[in-house]
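Pasting the structures here.
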Structure 1
Amino acid sequence: MDSEELLAQLADIKLPEAVSWWPPAPGWWLLLLLALGLTYLALQAYRRARARKLLLRSALAELQRSALEANDALSQLNAINSVLRRVALFHYDAHQVAGLSGQSWAEFLRDTDGAPAMSDELFTAFALGRFQRSVLIDENELAEFARHWVSLQYRSTTNQERT
């Protein structure tokens, strides 16, 4: 057999069909699931951060309103103390916070502040102020401490936040 006969026996080369884009390979499905999962987690984190920011704004507005409506230092202390207690009940275990009063309440506020912002004058006012006829405190210092404490509670991640 000569080479011409051998070449005549060969068939033409058949090219494979073009690869279709559908259905995608399993790796693309996994990538899509990962992207959807990350998007969901990002939206949940955004929603929680937005809710926390709205709660912080509401608490700060209530603090300011209570400071403006107070006639004297004692009524301002009691109004601010009420707001601080509600914020504490929201962020911490109710059994831990609900029973605190006097000295233990003032220690709780000082210990959860995260900074030495509470003066001895404020500590005494929070510990004994409800039981006095009047208190001598710097109302601006009280308001500043309350704003700082509330802001810290909403920005801190170590609190036992409700979900």
Structure 2
Amino acid sequence: MNIWLTTDTHFGHENIISFCNRPKNFEQLILRRMKSTITKNDILIHLGDIAWRDEKLWNETLTSIPSKRKWLVRGNHDKRSISWYLERGWDFVGDQITLDIYGKKVVLSHIPVVDNGYDINIHGHFHNIHSHFHEPELVAIRNDKQYLIILEHHYMPISLKSIIKSLWRN
């Protein structure tokens, strides 16, 4: 079993093509790579901002990808109720997940969070844009224990284990 992370898919958001320099086929690219990476024994954790429009379609498309579990950490554009997402196939929906895994306390969130004793906070939200566009209140809490996933760098899910291993090589 692997735990795969993705974030900021923003399906149905045409302006993100120019804003974040995404290819025109970014939606198909993301879905194709997820389907070729994630197996029915894996867990998919989406760190928020699933869709810009056609939310029902995109949530149901994502949750149809074969995996053992699908968890959603809501982002600033995921405005629906927890029950709405659960009704569309998510197994867990929340605003943050804390895991004790691989010997580390890992906090998964959409935006960076204040250090409350975690070993690492893995988050999305900022994309591949210049830091002067980031919200000042989020910049103020940034620290070296936060790990930003930038979807535009790979357009595919990232293994949680690979992130942990890359940060704590012995």
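Bear in mind these aren't lab numbers, they're just calculated from the coordinates by the rules spelled out. Bear in mind the structure is a predicted one, so any value in this text is a computation, not a measurement.
Remarks
- Label whose coordinates, when helix-only ellipticity at 222 nm (-39500 (n - 2.57) for each DSSP H run of 4 or more, over all residues; to 500) is calculated, return -6000 (choices 1, 2): 2
- Cα Rg over 2.2 N^0.38 Å, for residues 44-91 alone - highest-scoring structure of 1, 2: 1
- Of the structures 1, 2, the one that 72, 14, 12 was derived from, the read-out being semi-axes √(5λ) of the Cα gyration tensor in Å: 1
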